[in-house]
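Chemist: These are the structures in question, set out in turn.
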Structure I
Amino acid sequence: MSEAPATLHARISQAAREVRATCPLAGSITNAVTVNLVANAQLAAGGSAAMVYLADEALALTQVGGAFYVNLGTLLPCHAQSIPAAARALRDLARPLVLDPVGIGLGELRGQILDELRDAPPAIVRCNASEAIALARQWGLLEGDEAQGPRGVDAQDAVDDARAAAQAIARFIDGAVAVSGETDLVASADRVVEVEGGSPLMTKVTGMGCSLGGVAAVYAAVTDPFTAALAAAAHYKVAGTRAQRDCAGPASFQLAFVDALHAIGPDELAAEAVLRERGR
């Protein structure tokens, strides 16, 4: 049976309340293009941020943080050790990992890391539609050619086309998948919720999806993966809708967006989030 919308809104509101009350630390290995926005978004949403590159740094953060975020953009050789090591440590500690498989299919290192993460999987995957389909194929969860070339950074598929892939991944990781698009899709193994809102300007600012992954990690530190992914996606859509009213273009939109992330309280998030649960 589908959960009542009021109950979904109550869950994301409670998650936001927990974040504001505890300021959870979510460490990140993220890409050089978006590291500043990821950190600022985590702080604005109510969490705490720490960005690292090296394996010993990542391992230290897994011991003290409530969750961890890995983004596969702009990979460096050191990530061949740091990302799998962090994932294994988080698995052993039963702490959540959030993964953004940016650029899946591009280069050998990215593919090798994703193969290793299959054995120490994330609790949440944040991606676009094309990345969801490619990841499901690489992990052997969908039929298709896993070696068909890069699918991200920009999606080549519609969000709805990734529904089966998202649920296959969610089932495999026993967690949640957030697929970003004009309407976001948040999936667990047995349910799908669409999240509406946002702004077309969100596609004109680099790092919006990357920073959503970082905020999902903040939420994952205080609640279950599905609620965390849903709360982060809703927080972003509401902030995007608000920011569009107060900007002149992409540059001022980014500033207004971070301000909106900070300004939206738990009750406002519940009141303004547009959620629609779909049939299984």
Structure II
Amino acid sequence: MLTDVLPYLVCPHCGNDLVLSGTSLHCSNRHSFDIAKQGYVSLLRAQTNFTGDTAAMIEARSTFLGAGHYDPIVRELVAVDPGPGCVTDIGAGIGHYLSAVLDANPDRVGIALDAAKPALKRAARAHERLGAVLCDAWQPLPIRTGSTGLVLNVFAPRNPAELNRILHPLGKLVVVAPTERHLGELVSAVDMLTVAADKGDQVSARLAPYFTEESRVLCEFPMALPHRDAAALVGMGPTAFHAEADEIAARVRGLTEPVAVTGSVTVTTYLPVSTVESGR
């Protein structure tokens, strides 16, 4: 719930503390933010044209993740030490990965950040120790400096400077990114977007000079998907911005069921540069 994570949130306009008053949050400078009836709050600093994933994409993600196909990724995430402070998921979607980390760490609370209202409606109900916040990852994040022990970033955009700012000096950033083999069997069959062969190195390069790589794990796993789940897998990603759901489903029905698909991602842990330089 939002009340659990309130100590870690700040006003996006002035950076002051936020307090709960009825069904809204406000700061000492009288900036006020209404809590939606679904339980999330918008802490956007400024209006943005980016609205994140669509309701159809969120429904597809709920279907696919709920079936457990990405559990190998979940296991990698829950194995990471959560560090001191809260757990923040950037581009949290429906809160699937964050909820798993909170289940594994009963003394932690988590903040789910996303730009998609349909996702946050689900995330707000995903876990009792999770607070859902609408924000833009490219704007200053409404989170207290140095308050996050673990930042999760799973198939989502990232602003290195802001992630470094909110991270505790002893905290870690974990980025899950696809390799060129990820979902390779579906790429040509349904015209999915391809992944660069050096994707992991590109991510690390963009995170410098704020982070240094501590470890990188290749997580590969086979999946045998019924047509419904294969269509959901395609429909929950960026391909859905370029193809209608009926078109995706029709292409998937042309594949042999169950559809053999390879999951291939890197799970990379980063330390803040300031911590590395101090000889952590």
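Every number in this text was worked out from the coordinates using simple rules, so none of it is lab data. Being a predicted model, the structure only gives us computed values, none of them experimental. Cβ atoms are built from the backbone, for glycine too; each structure is taken alone.
Chemist: Which of I, II yields 12.0 for Kirkwood radius over Cα pairs in Å, for residues 208-271 alone, as computed?
Modeler: I
Chemist: Using distance in nm of label points 7 Å out along Cα→Cβ at positions 80 and 168 for the comparison, can you identify which of I, II gives the largest number?
Modeler: Biggest value here belongs to I.
Chemist: Further question on the same structure: Say we calculate relative contact order in percent (Cα under 8 Å, 6 or more apart) for every structure; which of I, II gives the highest result?
Modeler: Details: I: 23; II: 19.
If we compare relative contact order in percent (Cα under 8 Å, 6 or more apart) over I, II, the biggest value is for I.
Chemist: Next question. To test your reading of the models, identify which of I, II gives 2.2 for distance in nm of label points 7 Å out along Cα→Cβ at positions 96 and 200 when calculated.
Modeler: Working: I: 3.3; II: 2.2.
Derived from II, not from the others.
Chemist: Quick check on the output: 13.0 is mean count of other Cβ atoms within 10 Å over residues 16-23, derived from one of I, II. Which one produced it? Present the calculation step by step, with values, prior to reporting the outcome.
Modeler: On the way: I: 17.5; II: 13.0.
Comparing all candidates, it corresponds to II.
Chemist: Another question, if that's okay. Which of I, II yields 31, 23, 16 for semi-axes √(5λ) of the Cα gyration tensor in Å, as computed?
Modeler: II
Chemist: The value -7500 for helix-only ellipticity at 222 nm (-39500 (n - 2.57) for each DSSP H run of 4 or more, over all residues; to 500) was derived from one model only; which of I, II is it?
Modeler: Label of the originating structure: II.
Chemist: So if we calculate distance in nm of label points 7 Å out along Cα→Cβ at positions 176 and 224 for every structure here (I, II), which label has the highest result?
Modeler: Largest calculated value belongs to II.
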